[in-house]
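**Student:** Take a look at the structures below.
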Structure P
Amino acid sequence: MGKITSLTAQQRNDRRVNVFVDGAYRFSVDIFQVVDLGIKVGKEYTEDELVALEKESAFGKLYAKALEYTMLRPHSAKEIRDYLWRKTRDTKIRSKKTGEWITKTGVDQEVADKVYERLVEKGYIDDEKFTRYWVENRNQRKGTSFRKLEAELRTKGVPTEIIHQNIQNSTRDEKSELRKIIAKKASKYDEQKLIAYLTRQGFSYDDIRSVLAERI
């Protein structure tokens, strides 16, 4: 059996609490986990129970990081899965004490899966919301073709039906997007090179000719 002998706030992160077992540091947990898990000084645990608490510790750390990642901007389900998968890989880091390169062990896949499930449960992962955000906000000032938007969303793992539905419902339209790009690029290309450039950006030849004709 191991006894919790001390609980102390971390100096670098006062939202986490260091847990000492039999006088030695064992793991840290989020301040809310202390209450949720019933951790308190004097309580005794078997080794299996301590290992289970260490998994809860890993879950709390990864969930906090994943939550911060989702708050940067909306992400697709695939982006979140890829982010969590990277956290399961071992990485090389430089020791702050010795300056030597050491291997940091990745989290268990079981922990990463639990974090993903919790993010879904809390509504932080939603391909519909993400796609709507992406279609309406991507390169608003610069202009972007629907074909390019679709290609980008496909690489992010969004199902085709969700992509098409949001593009069809978008307040943007191809010719307005073309006008934005042409306004910025027309002075840099002759007409044939401009047409070639716009075609590579995913616009149709007919739309390109139509918008260019407006400038005559």
Structure Q
Amino acid sequence: MVEQSPMAIKRRGVMLVLSSPSGAGKSTIARNLLNEKGNELSLSVSLTTRARRGSEIDGTHYHFVTTKDFERQRDSDALLEWAEVHGNLYGTPRDPVDQAMSEGNDMLFDIDYQGGLQLMEKARADVVSVFLLPPSMTELQSRLERRAEDSPETIARRLENARKEIPHWRDYDYVVVNDDLDGAFHKVQSILTAERLRRDRRPGLFDFEDSLLN
């Protein structure tokens, strides 16, 4: 029998879901996870009907679509989850996720709690959910203002919505307080590493056992 490297043990893909109130750091941590050497994560690029910000690239940060196109895909069951956030529609295309999971690859989801709950309901065995909390509402407001991408009215609405979103940390597997970006990133990285090593995600261990004993 050909020996099997421990690195080649077949496993199920992980759907890593990051959620937080706007400004609490999920997009920055998601970007750092994607850029970390050896992580081999693919970002699930969401559809959205909101206007593109100047720093965003269509197809990289989001797929920017019209409300009509979004509703067409939603109604044809082409979306794995969808939600209305801050008056705009967001959703996850189904096909790229199905392909990644079938190939044992990992995907990263930068989505709000509404979408996160839908993914947990539909794919509980594959989802690892992490909720990021700000250290304080004052710091959250400061981060939104420093971002300088939203009007004062939009920032006020995001802060109001944050008070409704924060209690949903209870629905998530892990909770990380983002009081230090590097520290929060390493905590999320550790969660991903541990979840990849879970016994029930690694069906290839049976074959590896055979290679050890024979």
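Computed from the coordinates by the stated procedures, all read-outs in this text should not be read as laboratory data. Note that the coordinates shown come from a computational prediction; the quantities given were computed from them, not determined experimentally. Cβ atoms are built from the backbone, for glycine too; each structure is taken alone.
**Student:** Distance in nm of label points 7 Å out along Cα→Cβ at positions 20 and 36 computed as 1.4: which structure among P, Q? Write out the running numbers ahead of the final one.
**Tutor:** Values: P: 2.6; Q: 1.4.
Matching structure: Q.
**Student:** For mean projected area of the Cα convex hull in nm², which structure out of P, Q has the highest calculated value? Spell out each step's value before the answer.
**Tutor:** Numbers: P: 17.2; Q: 13.1.
Top value of mean projected area of the Cα convex hull in nm² goes to structure P.
**Student:** Once Cα Rg over 2.2 N^0.38 Å, for residues 84-195 alone is calculated for every structure in P, Q, which label goes with the largest value? Please list the in-between numbers first.
**Tutor:** Details: P: 1.61; Q: 1.17.
Going through P, Q one by one, Cα Rg over 2.2 N^0.38 Å, for residues 84-195 alone peaks for structure P.
**Student:** Still on this structure: Among P, Q, considering only relative contact order in percent (Cα under 8 Å, 6 or more apart), which has the greatest calculated value?
**Tutor:** Q
**Student:** As an exercise: distance in nm of label points 7 Å out along Cα→Cβ at positions 172 and 188, calculated from one structure in P, Q, equals 1.8. Which structure is it? List each step's numbers first, then the result.
**Tutor:** Working: P: 1.8; Q: 0.9.
Working through the options, I get structure P.
**Student:** Moving on. Computing Rg/Rh (Cα atoms, Kirkwood Rh), for residues 28-123 alone for each of P, Q, which one ends up highest? Kindly include the intermediate steps, with their values, before the conclusion.
**Tutor:** Numbers: P: 1.02; Q: 0.95.
Answer by largest value of Rg/Rh (Cα atoms, Kirkwood Rh), for residues 28-123 alone: P.
**Student:** The value -12500 for helix-only ellipticity at 222 nm (-39500 (n - 2.57) for each DSSP H run of 4 or more, over all residues; to 500) was derived from one model only; which of P, Q is it? Before the final figure, lay out each step's value.
**Tutor:** Details: P: -16500; Q: -12500.
Going label by label, the one that fits is Q.
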